[in-house]
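Next up: the structures, one after another.
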Structure P
Amino acid sequence: MAAIEVEGLRRTYKTSTGTIRRKSKLIEAVRGIDFQVGEGELFGLLGPNGAGKTTTIKMLITLLIPTAGKARVLGLDVVEDAREVRKRIGYVFGGERGVYERLSGYDNLRYFAELYGVPPREQRSRIELLLEMVGLKGREHERAEGYSRGMKQRLHLAKALLHDPPILILDEPTIGLDPAAAVDLRRAVANLVPEHTVLLTTHDMYEADQLCREIAIVDRGLIVAQGTPDELKARVAGERRVIVATHQPLNGHFAALDEQLSRLPGVRGVDHELTAAGGTELTILCADTAATLDETLALLRGHGASIGGVRVVEPTLEDAFLAIAGRSFE
């Protein structure tokens, strides 16, 4: 059984426009999406702002009722079994809201442990374990108002795990964090699987690439592509490049070298230009950068070239999104 199952999920909002003659208008935030998340997996919903990620999350955590379609969490329907669904999920959102600033980190967790129904005899040990896990041990008795944004996000994560939910849903948890704080939070999230199932929404492509086993790219309320990060990047294989610089110009050798490079398996194109230092820079479009690099270096040395530098450019998830959806994340 999948931990999360989504079938034909839709959400439509009614809004109005105009000042004198107001007209009602329907907005399709989510337009019929399907995906499954296996138990113990870290699954990502990747897309630009306004793509429908947060609306999808709100339906899964029972804050919004779907207009159409079905969503199940551990086999429980998010509409018919909403109370039971809430017991089985933890939710973390981006931003600083959701903690009591005048309470210490420890007292925040004690308060929410009571709300979540954690047995009193288990609260102390559970809180101590979570403080250690999220890196707040030693700072837990300070008021939350003195915490940095990254520390507050780690407190959010600890709060969501108080009742030990099997499923954790993170809605852009690193938004607004500085790089160091984001790295700390990502490390804590990565350590949650496979004991927990994690659904992560983000528009940070690096974050999705580093954390997620599988990704669904969402755009304008639809899933436009789904697969592992490597599978998605393989759809833009033409972006793979091997760039090799030599210390000397290769003009006299280039006709033969170009023909040899072009015959290598998986090579789609070869270009070269003289560098300011008087050498040559070769750019090779290819399907397999590792194999192409080895063959290229062997051929260059066979022509007596002295290697000045090597770069390998792999496609990114942003390249994949541009190829799939035809627009950037900005």
Structure Q
Amino acid sequence: MNLSVAVLGVDIAKLKFDVCLIKENGKVKHKVFANTRHGFEQLVVWLNAHQAGSLHACLEATGSYGEALALYLFDADYRVSVVNPAAVKAFAASRLTRTKTDKVDAELIARFCLLQQPQAWQPPAPAVRQLQALVRRLESLIEMRVAEENRLSSGVSIEAVRHSLEEHIAYLVAEIKQTELMIREHIGNHPDLKEQSDLLDSIPGIGATTAALLLAEVTDFTQYKSARQVAAYAGLVPRERRSGSSVRGRTCLSKIGNARLRKALYFPAMTALRCSSFFQAWASGMRERGKSKMAVIGAAMRKLIHLAYGVLKTGKPFDPNWTTKTA
């Protein structure tokens, strides 16, 4: 088997990553590297030793562990694809794969890359990468604060522990305020981000915090050809379960996509349904058709992402009359 280009499958973990190189002549090579800058450099040396100059590297989108490696390979002029883990899982099922090890997973990703030829990944602009880091840090700080507040409210009888919790909560509150300030200043210092944030802020239910998260997680709305593609990326498209005459499952959200986006849009959707006359009129038809409360909220989340795509695509703020005419 002769390939036009070598492929590299990467199974990433916190401390190391396994790779599988399928060379142009079809030969397969495996190696393990540390998930550090030095490990990345060793990988490139190893690839050069195997004369893999023209290469398509592929890894799963599994949080922050693989971001540095993907960026390093991109900067080294390799073609890089960052794929949805669900797609690789489905590919494994189609091959009846039963064994699961890091080495096997790396080869599976390489085979997926070879047969599916996923689209090339483009890293976010530096300003967006910084915004993403700040937004995710804010998310972590809020989660820590909520966890500590839950511990405090559960009834702590030891004074020293209660004092420690109160001090930590106060520290986290200060850090949250400081991080929110850094996010506002960062967006304010970049005219493109500021313009996009203002456009998103014009949509009912979406405030500055949600706008920042949308810009950080979607990174570039222009890469999508339609609002439905953005909704699919967020896992907000409907998923039907019908087969023959016997299977009539309840339609629900696919939830195959960016969980941060779904989490971030839940409360804005509820706010829009409660406070916006536009959303109330829009949702009334769904309720008349017997849709459940959660179905309406899910549809409102999808509507928000559609509107976000619309205002950024047109460069015009939300206009309820315009959206009604073109819905």
Legend entry - mean count of other Cβ atoms within 10 Å over residues 21-28 - structure with the largest value, from P, Q: Q
Legend entry - For Kirkwood radius over Cα pairs in Å, for residues 229-300 alone computed as 13.3, the structure of P, Q it came from: Q
Inset, instruction - Work out the source of -19000 here, i.e. which of P, Q gives that when helix-only ellipticity at 222 nm (-39500 (n - 2.57) for each DSSP H run of 4 or more, over all residues; to 500) is computed. - result: Q
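When distance in nm of label points 7 Å out along Cα→Cβ at positions 165 and 277 is compared over structures P, Q, which one is greatest? Write out the running numbers ahead of the final one.
On the way: P: 5.4; Q: 4.6.
Result for distance in nm of label points 7 Å out along Cα→Cβ at positions 165 and 277 over P, Q: largest is P.
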Legend entry - For 0.75 (FRET efficiency 1/(1 + (r/R0)^6) of positions 221 and 293 (r between Cβ atoms, R0 = 35 Å, to 0.05), calculated) the corresponding structure among P, Q: Q
Legend entry - Among P, Q, structure where relative contact order in percent (Cα under 8 Å, 6 or more apart) as derived comes to 19: P
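Rule-based calculations on the coordinates, nothing more; no lab input. Just so it is clear, the model here is predicted, and its values are computed rather than measured. Cβ atoms are built from the backbone, for glycine too; each structure is taken alone.
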